[in-house]
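Multiple structures are listed underneath, in structure tokens.
Computed from the coordinates by the stated procedures, all read-outs in this text should not be read as laboratory data. Computed from a predicted structure; not experimentally measured. Cβ atoms are built from the backbone, for glycine too; each structure is taken alone.
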Structure P
Amino acid sequence: MTDYERYGVYYLPDEDALADFGAAWLGWDIARGRDAAHPDIPGLPADIATLTETPRRYGFHATLKPPFHLAEGEDDDSLDAAIAGLCRGLPPAQCDGLMLARLAGFVALVPAGEDTWINALAADVVRGLDEFRAPPSEAELTRRRKSRLSDRQAANLAAWGYPHVMDDFRFHMTLTGRLSDDDGAAVETTLRPLLAPLLPVPFRIEHLALVGEDADFRFHLIHRYELKG
């Protein structure tokens, strides 16, 4: 494996029409590790490059285990083996589908219907791979604490290195940076008919993806693992 600055465990869609749309929309194809040309979509409140600047480097994904530096004594190979072993015991997870929503000002795809099994999968991944996570630096802790965390989020940060995990996790596939209410509504209105034929029904997670962040802060797919439990 190539050395990366940080690693994470994501859900990435299979190489299908939704994945292609997400890569083009964001301008970064995480699966192929290369830039992607934005589509020409009329009716947006700003150019796509501006709307997607914040999430671009992460690629079209949902985070299951947030990006982390490797703990001392661990390496790419041991992480790879651990994820493969974990996935042998974890079953696929699903919900009714995906839908557009706005979360904290950004537009994203989120689960439609009951998301209990997806949330449980994310918790198992965070818990099962935590030994590979180096503790966050004091600077990172200070930065995250400035976000007015709840008591539970602060406890998550202390225990798991990230506030929005476990009971504070919400599966989402980010499509924009933070937008005004009017701009967010315009993006939703424009994207909804384009995405409708691409969204799976039901939505099912059958693989996890190990991803790595390069020196330019772009994330790349390293390997996919089938959930076999």
Structure Q
Amino acid sequence: MKKDKLRDNLFIYQREDLFRYGIDAVLLAHFSMGLKGKVLDLGTGSGIIPLLLSTSPGIEQITGLEYQKEALELAKKSVVDNGLTDRVTLVHGDLMKIEEYFEKESFTGLVSNPPYFEKGHGLSCQDLPREISRSEKVMDLEGLIRASSYLLRPKSPINLIYRPRRLAQLISLLTNYGLEPKTLRMVHPRRGKEANLVLLEAIKGGGRQLRILDPLFVYEEGDYSKETLKIYEELRML
């Protein structure tokens, strides 16, 4: 187990044998800084997003739901040792059985960095924890969207980060479950490279009007771009 600094007075415990957070979690946390009220992170893993959003002024309480017990235990240790038990709650559970854990329409905001690959696709993993984190072995995309529609109050948002190659499927499922895409931003490794991530906000019962933001280029000349550095600064990670 390793203790990694996120910012002054905030750290996270991680293990090499479990899926560690990457820049996609950082980008999603920044994209979600405006969430308000009672927020749920679906598939919280090590708890990176609840930790980063724990000081967001609009968020009253943030809960993380996680299937893997080993990851959840690390997240709980991070929450306790950071003194955030009054702000962050962690729940062990299966997203596909969401009704067993939460009442309908009990959240004013959702966040999720779900597995990107369909079951049997993408890079194969040598161990089960990484496979669960990367592929739809336990949770599939439709199950996530169905659960999100169940959990969200009317006119409330879900923020996601996903792969552009599955964007058409994602948007189709969102609209089928009454979640209207409202804000979209493509993320490119650098200029001249195709997007490999997409940030998307959808609103339950929202109007049919989609705003597309300028693309984000993560790197320039081998280092983080100015905008990426600004994201880290606004999260106080630099």
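Brief remarks on what is shown
- Structure responsible for 0.30, with FRET efficiency 1/(1 + (r/R0)^6) of positions 4 and 36 (r between Cβ atoms, R0 = 25 Å, to 0.05) calculated and labels P, Q on offer: Q
- Which of P, Q leads on percent of Cα pairs over 18 Å apart, for residues 108-195 alone, largest value: P
- Computed -10000 for helix-only ellipticity at 222 nm (-39500 (n - 2.57) for each DSSP H run of 4 or more, over all residues; to 500) - originating structure among P, Q: P
- Computed over structures P, Q, distance in nm of label points 7 Å out along Cα→Cβ at positions 148 and 180 reaches its largest value in P.
- Top of P, Q by relative contact order in percent (Cα under 8 Å, 6 or more apart), largest first: P
- Parent structure of the calculated result 26, given that percent of Cα pairs over 19 Å apart, for residues 12-67 alone is the read-out and P, Q the choices: P
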